[in-house]
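Nothing in this text is a laboratory measurement; each read-out follows from the coordinates by a stated rule. What you see is a predicted model; the values in this text were computed from it and never measured. Cβ atoms are built from the backbone, for glycine too; each structure is taken alone.
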Structure 1
Amino acid sequence: MAVMDSGEEAVVRKLGFKILADLTDVPFLGSVHVTTETFMRKNADVVKKYMRGIVKTLKFIWAKPEQTKVVLKKLYRETDDVVAAERYKALVKFFPAVPYVTEDAVSVILDILREKGELKKRVEPSEFLNVGFLREAAEVEKTK
């Protein structure tokens, strides 16, 4: 048994393996961008540019599926169009057009930390969320 990227599903099916569980709908932070409040305050311009890059990339992925599949084929050294199409479907399922983190997803992480005894006090998921730069980047891209 193995846990793997959802983009690998087509490849493992092609090899004859069976998928036991699809966890793409579980609210878990599989990919997240993290920094400190201090860094954001001192380097707001860097954070803004970084978030704009993320939003622009996702906008491209969602708006240009055929071009994205070409990139995926090159990245994964893939020649099978069906596998590339499956990778694309997994990509857009995993990454929303604007990747807002939900409190539910943060709660799952906090629950795991609590169960492991690594949290000393009760904390709210909202304490870990600051989507201001992301929201601003999304608004800028929306106007283009």
Structure 2
Amino acid sequence: MTRLAGDITTFLDALGTPEDSAPFAAAVALVGTELEVDEQPYGVHTARYLISEAGGVEFLVKEGVLSSVFVFLAGDRSHAPYPRPDALIEGVAPGSPRSEIAAVLGEPVRSQPAYDLFAASGRFVHAEFRDDALVKVTAMLRDPAAR
């Protein structure tokens, strides 16, 4: 794997930190819009989604720390596309095929028809594809399959 660069590093650095931390604030600053809060039950805790529809990003806070950052490169019914798509991961553009993602992020930890999961800086990057084109990137604190 080559050295990871781009906005994704700010998102990865914020994972595992509380909402009032400097790394979390730096991640939110990249979005540059107001965040809507949606709270959902999560076991005995509450999961907080901090949503920027206009910025194409959702932050998921579980058990008091940032757990995941969802970046919508293609946008969808509820999200505009991320406004800095070429800055998200250096060497990766929206719509990039799997082979280009792997050339930057290395061999996936896990691969399924719709996604690849990569280890990155002690965290994880989930790349979601539609018709072999990158449409969403999620920075994750943990591998969701590891329980």
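If helix-only ellipticity at 222 nm (-39500 (n - 2.57) for each DSSP H run of 4 or more, over all residues; to 500) is calculated from each of 1, 2, which structure is the one that comes out at -5500?
This value belongs to structure 2.
Just checking, which of 1, 2 has the largest value of distance in nm of label points 7 Å out along Cα→Cβ at positions 61 and 85?
Structure 2 comes out on top.
Quick check: 21.4 is what I get for mean count of other Cβ atoms within 10 Å over residues 53-60, calculated from one of 1, 2. Which structure matches?
2
Of structures 1, 2, which gives 7.0 when mean projected area of the Cα convex hull in nm², for residues 45-116 alone is computed from the coordinates? Working shown, then result.
Values: 1: 7.0; 2: 6.0.
Considering all the candidates, the number was obtained from 1.
A value of 0.45 was derived for FRET efficiency 1/(1 + (r/R0)^6) of positions 29 and 101 (r between Cβ atoms, R0 = 25 Å, to 0.05); which structure in 1, 2 was it taken from?
The value was obtained from structure 2.
1, 2: which one has relative contact order in percent (Cα under 8 Å, 6 or more apart), as calculated, at 34? If you can, show how the numbers build up before the last one.
Values: 1: 34; 2: 22.
The read-out comes from structure 1.
One of 1, 2 was used to compute P(r) over Cα pairs in 5 Å bins from 0, in percent, and the answer was 2, 10, 20, 24, 21, 15, 6, 1, 0. Which one was it?
Among 1, 2, the structure yielding 2, 10, 20, 24, 21, 15, 6, 1, 0 for P(r) over Cα pairs in 5 Å bins from 0, in percent is 2.
For the read-out distance in nm of label points 7 Å out along Cα→Cβ at positions 37 and 133, a value of 1.5 was computed from one structure; give its label from 1, 2.
It was calculated from structure 1.
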